[in-house]
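Pasting the structures here.
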Structure 1
Amino acid sequence: MRLITTKAKNWQKHAWELAKINANFEVVAVNSQHILFIQELCAAYQCKFRNIGNRLQLLFPTQPH
C-alpha cells in the first residue's frame, strides 16, 4: 500500500491523483487540520477511511475490469 505523509510538499495533490485512479493508500502524520480534506476526498471518490495506529488508511471501491 502506498504511503503519503502530510509533511510532504503537495501531499494533497498526490492524494487526489491516487484517489482518481482508486489506488488505496495510507496517510501518515494526520492531525485535526487534515480531517476535513480527507472527508472531502472520500466524499468525492466514495472511499472509506479508517484509523490504523498513527495513520489513516483510505480504501476505494474496486472498479469492474
Structure 2
Amino acid sequence: MKAAQAAAVGFYVVVAAINLYFLWYAITTPPPPIRHNICTIAEISPDITPEERQRCRQMRGHKL
C-alpha cells in the first residue's frame, strides 16, 4: 500500500469514528424538555381558564 493510499484510509477511518461518536451521542442524549409558554396566547385563547389568565397577568406584572 502506498503512502497516499494509507493516508486516505486513515482519513476515512477517522471520519467514520467521528461519525459513530456523534451518532452514539445523538442516540444516548435525552432531548431537552419542551416548554410551552401559554402566557403568550392566554388573552386570545378560549382554552385558557380565567385562573390561568389571572396567573399570567400576575407574572407579567412582576418585571425585574
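Read the figures in this text as sums done on the coordinates, not as results from a lab. Quick caveat, the model's predicted, so the values are computed rather than measured.
Using the calculated result -20500 for helix-only ellipticity at 222 nm (-39500 (n - 2.57) for each DSSP H run of 4 or more, over all residues; to 500), pick out the matching structure from 1, 2.
Derived from 2, not from the others.
Assuming 26.3, 76 is Rg and Dmax of the Cα atoms in Å as calculated from a single structure, say which of 1, 2 it is.
Only structure 2 yields this read-out.
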